[in-house]
Structure P
Amino acid sequence: MARSVADPLPDVDIRERIVAAGLMALSDDSAAELTVRRVAKLAGSSTMCIYTRFGGRTGMVEAVYRKGFELLRDELTAATAQAAAQDPTERIVAMTTAYRRFALDRPALYALMFERALPDFDPSPALRAEALGMTLTLLTDQVALAQKRGLVAGNDPARPSYLLWATMHGVTSIELTHVRGGPLGGWVVDSPEGGERVLVEGVQALLAGLG
């Protein structure tokens, strides 16, 4: 039997709507806009509803933070699936370009996930481990496969995976900083195409060294 429009939504639906509103707030402005009042307004809900479901602003921000990593995981997974017929190093390169696209498309969310965008928000070690586990594991799996095929040296994927992650994150974050600062004549990254080219060249160079 269909639910009457007058009936309350299930709790999970309300939570998802509030998290979606939090993502919307981030896409409209910066992390500073991730307030209970603004998110409640975007969700068509009440501030009390957020306090009831999330315990307050920190719980709400944690849910948005976690959702960001779920979205990033989905994009990285799709990138590796599209490159499934290629060798694992090609899948790693595809993963790095997907990582960059995510950051450029969602800079405020990316800042919440990887920078101190909100001075009063510091994810717990357990939450950070959970979040990074959603994404870094995907890269580690590809590195482990590359090691089995002799494309990357060693038999422990942890260290090379960390080096690759640091490269993709570092180059991407530098490009984001440059984009926010406006055009800079003569800079290495002088266009979106240039940004992707520098990232791919860096990851390929690291893979060659790891091999």
Structure Q
Amino acid sequence: MIKEIALIIVSVVFVNNFVLSKFLGLCPFLGVSQKTSSAVGMGAAVTFVMTLSSAITWIVYNYVLLPGDVNIIAKVFPSIRELGLIDVLKTISYILVIATLVQFVEMMLRKMVPTLYESLGIYLPLITTNCAVLGVALLNTTDSPTQLGFLQATVQGFGAGIGFTIAMLLMSGIRERLALVNIPQPLRGVPIAFICTGLMALAFFGFSGMVQ
């Protein structure tokens, strides 16, 4: 079990990093990576949301949406599956879970760390629509090549958050250095950030094959 958990974490942190391998979550990745302090705060918030949303959406999928004897919604509304509403309910329920967790994080940061809340700005509530968070929830349930257990799904969500945080920290360190050098005017800002992201993705491509 410990070996399996370690392989899952290595896979989602290095081999299948959601930012540098799947290019998900680029909006906060590029928007909040100018400073290391903001990158740490955003990475911690995304890791928290990814971990809890992975656990909750796994429960929702396996006990509410997945066909079987333990399906709660099918017992209450037997005809709902015949109407083809399960896929719609899946997306709505996942987004609802993620939005609730983001609101919780936003309230906690506003009360406990107001400076970090101000520095994250609009990108904090945008975690709700962060495709990386929804991508983790889908990868743990409907898009998983094999059926994952509750612990596996939760660990995969946590590892994905750690991978997102590592990518944010690497990018923030690079952009802080870039702020001190003379970059040609056409490449300043987002263009040089995309170039650095591509080079980082090539570097992480070297981890491919470590975990099957």
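Each value in this text was obtained by applying a stated rule to the coordinates, not by laboratory testing. Keep in mind that this is a model prediction, so the values were computed, not measured.
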Of the structures labelled P, Q, one was used to calculate volume of the Cα convex hull per residue in Å³, giving 156. Name it. P
Among P, Q, which structure scores highest (criterion: relative contact order in percent (Cα under 8 Å, 6 or more apart)): Q
When helix-only ellipticity at 222 nm (-39500 (n - 2.57) for each DSSP H run of 4 or more, over all residues; to 500) is computed for each of P, Q, which one produces -20500? Q
